Structure P
């Protein structure tokens, strides 16, 4: 898929892709995948960015003059490639990322496989008495709403409450 603000670029890319599809080693597979391809012409760069965030591509190549301003607005993409010299195959084979990326729009929910998936984390809470004092009513209310009375009582007992016998 290509999203651009330039009709001229759209036509040139479409022509080049069709030409390469005829001459590639896996021509039949490429032609089948092109049945789901699209070249879209947007009215503005903002519209391109909005579309990309909604589409949540597995791979996103950003080729604009001010790539940093565009990159800062991208919220949903599996792997992002900036500029003419950062094509997708570099991410697949050489730059340290990999092929395991969220497809079919799942970049809205998940990241690509990365080192963090192989690390184990524990949550740690260290709260002062005054900190718990500021949170106690919220915790008690939520615990009671969930029907977890012992959780609510665990907070109350820290402030002198005695369980009725």
Structure Q
């Protein structure tokens, strides 16, 4: 595990984050998706103002080391984790875990939900997320498999034991 600084998103981060997203999808996810699916998922043409608006609407965190952005993630107030991407050269070093822990700690809710890629599914399963359903998502006319996954949050109702009588 490397030392990373987790900090809030700043609009100046947007271009680097969009580039990291594109590169990560086209490298890390390439083992689980076809080139056509990767191109539909990450075109590299999404306007930065659209990215920025989305990041500002959510709690967005950036992971950096040595002044380089190596990961980012965002979550809305309901506990929906939208993006979680880590630079290809920094995979399996605890960055995604640190980002998730920080987002979950900052967003107490009844449950956390994400739409996990085939690639990310094992990561989320290891964090206690359960698959609710597999789905085929239409992305620019190309279908991609992902998984709706969720786990209880700290505000989840506690099941009451049945009274014995």
Structure R
């Protein structure tokens, strides 16, 4: 695989971001969600790239192979969203997920956020292992911070305190 470049999302990336995310959700993991169910994907700049948030893409030879988003909320809190990596770019040997997460965490710290919380679903076993190895701890739904932008499909939640 050629060199992976991680960079901030630009509006011209929207079609490629949808082309990456939707098949992973719908086909690979059988999550019954559409683009219409995710209005944030049609307004990435507004939803993610304002305040303390951000949205980044990983690109390989002109093809988007990964995404990650951060929404700032509450008192210096962040919600990790839309972390997806193409099947052929997954794994430690490529390091795409780790690089995306590192950029998000660096950005969060630079903007004074104190914790990152995320929601996921049970059948995303590899993602759950990745979050655990990255220092996130599973928390109960009733322990979610006030104002956390919870997605209806999420059933498991993880939190990382930033130092």
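State the single structure among P, Q, R that was used to calculate log10 I(q)/I(0) by the Debye sum over Cα atoms at q = 0.08, 0.10, 0.11, 0.18 Å⁻¹, giving -0.21, -0.33, -0.40, -1.20.
R
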*Of structures P, Q, R, which gives -6500 when helix-only ellipticity at 222 nm (-39500 (n - 2.57) for each DSSP H run of 4 or more, over all residues; to 500) is computed from the coordinates?*
R
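Which one of P, Q, R has mean count of other Cβ atoms within 10 Å over residues 63-70, as calculated from the coordinates, equal to 12.5?
Structure of origin is P.
Bear in mind that the values in this text are calculations on the coordinates, not laboratory data. These numbers come from a predicted model, not from an experiment. Cβ atoms are built from the backbone, for glycine too; each structure is taken alone.
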